[in-house]
Structure P
Amino acid sequence: MTPKEFPGHLSSLQFDFLRAFRGPAFFLTGGGALIGFYGHQRITRDLDLFTRDEDAFRVGSDVLKDAASRIGGDFEALRTTPYFRRFRVSRAEESTIIDLVLETVRAISEPIALPSYDILIDTPEELAVNKVCALVGRAEPRDLVDLHFLHAQGLNLDNAIIQAKQKDGGVGADTLLMALQGISPEQLDESTTMFMSTLQKKLSLDLLPPE
């Protein structure tokens, strides 16, 4: 999977903002990366821009404000912590949430160039690892939907689970299985429900003691 634009999957405001954001030390991750550039067909209300560069993070608010201005948008700061900043960018009837994050955890695979944009983007492999970590951390249906999409594109889930444990020591077959048990099939479509059932069976087998 190589990144390319999928018009219509992100909103016009989201695409315009990403084109205007001059932050080469930042990389797009999460659902925005999957939806805008890897072909995943769902909507997202937020864009996640991470960096491991403290200097880039320090000036990130100014870069974001400049991007919003150049596309004719309004800019509003919503939340600020030492490692996380949340903003709302609005234009006419559209709005989107932008999260800037100073990432302190080492990547399994480094972000790659995003053609025609002045930012990087996470690889599908890194996105799969992050989705496994997210499932364990918050057990939200959207993370399972995203992981299902990546698996359907040929991503190796066994590798993703192993690598997720390297990134977060709390991740394992047991904690992932527990997280999946917290997601109701009523929250999923039929295809994702079948994917979850298959994954649960596999994880249960992985937890059996060796004969």
Structure Q
Amino acid sequence: PWDRNPIIATMGAGSLAYIFTTPPTPVPGTPAALVDFLARFDFDRDAPRIFGTNGQFTESPMALMSPPDATNPMLAAFARRGGKMIVYHGSSDPVFSVNDTLHWADRLQRNLGLAGANNVARVFPVPSMGHCQGGPATDQFDALGALVDWVEGGKAPERLVASINPANKELPPTWAKTRSRPLCAHPQVMRYAGGDVESAASFRCANP
């Protein structure tokens, strides 16, 4: 479909035109028009429009898409209400850089201390996952269930267990259909502890 263009030319072009620039740029929804829009995008002229506002769009795309308190996160009001936040982000996301999310988490941990930040928000990078799913990754996990357990049961998630989607055509052929991996809360990383390399039980989350 879509003349077999990659997802960045189909989903990415439309979102860039209508979401990430103010004012939005009307683009026909045909494959040729989307590719032409990307080819003509001028980074000197058009990219700054991510910070743009006008009478109709009073919040810039950057402000809309940035995490709370992006430059100096404290999450004070959120924490006062007893809020809990689980953030996951694919390390191969072509739309949003995982590094921006991790920098936000680092600033939050610097402001509140690791224990204080972990009491409010936990960030789980997903190795090799693309935008929300896909890629050569274990991209199937229950973050919502973990959030419910945290909010309603007081059980903070130290790690999430992720498995593969057997229908994912981007998986390496050498991977077992039962492969699972732990997703570790930043700044911890996954370490092999011994045993079956296809099982999450063979890995631990450790400080880098």
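Given that FRET efficiency 1/(1 + (r/R0)^6) of positions 32 and 104 (r between Cβ atoms, R0 = 30 Å, to 0.05), derived from a single structure, equals 0.90, which label among P, Q identifies that structure? Working shown, then result.
Working: P: 0.90; Q: 0.20.
Traced to structure P.
Thinking of P, Q, which structure, once FRET efficiency 1/(1 + (r/R0)^6) of positions 120 and 144 (r between Cβ atoms, R0 = 25 Å, to 0.05) is computed, gives back 0.45?
Details: P: 0.45; Q: 0.90.
It must be structure P, since only it matches.
Of the structures labelled P, Q, one was used to calculate distance in nm of label points 7 Å out along Cα→Cβ at positions 48 and 80, giving 3.8. Name it. Present the calculation step by step, with values, prior to reporting the outcome.
Numbers: P: 2.4; Q: 3.8.
Corresponding structure: Q.
Work out which structure the value -9000 belongs to, where helix-only ellipticity at 222 nm (-39500 (n - 2.57) for each DSSP H run of 4 or more, over all residues; to 500) was derived from one of P, Q.
Details: P: -14000; Q: -9000.
Matching structure: Q.
P, Q: which one has P(r) over Cα pairs in 10 Å bins from 0, in percent, for residues 96-135 alone, as calculated, at 28, 46, 23, 2?
The structure behind it is Q.
Given a value of 1.04 for Cα Rg over 2.2 N^0.38 Å, for residues 128-167 alone, calculated from one of P, Q, which structure does it belong to?
P
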* To do: Determine which structure produced the value 33, 26, 13 for semi-axes √(5λ) of the Cα gyration tensor in Å, calculated from the coordinates; the candidates are P, Q.
  => Q
* **Given 18 for relative contact order in percent (Cα under 8 Å, 6 or more apart), calculated: source structure among P, Q** => P
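Suppose you compute distance in nm of label points 7 Å out along Cα→Cβ at positions 152 and 176 for every structure in P, Q: which one lands on 1.9? Mind showing how you got there, number by number?
Values: P: 1.9; Q: 3.3.
Among P, Q, the structure yielding 1.9 for distance in nm of label points 7 Å out along Cα→Cβ at positions 152 and 176 is P.
Read-outs: derived from the displayed coordinates by stated rules, not from any lab. These numbers were taken from a predicted model, which means no experiment stands behind them. Cβ atoms are built from the backbone, for glycine too; each structure is taken alone.
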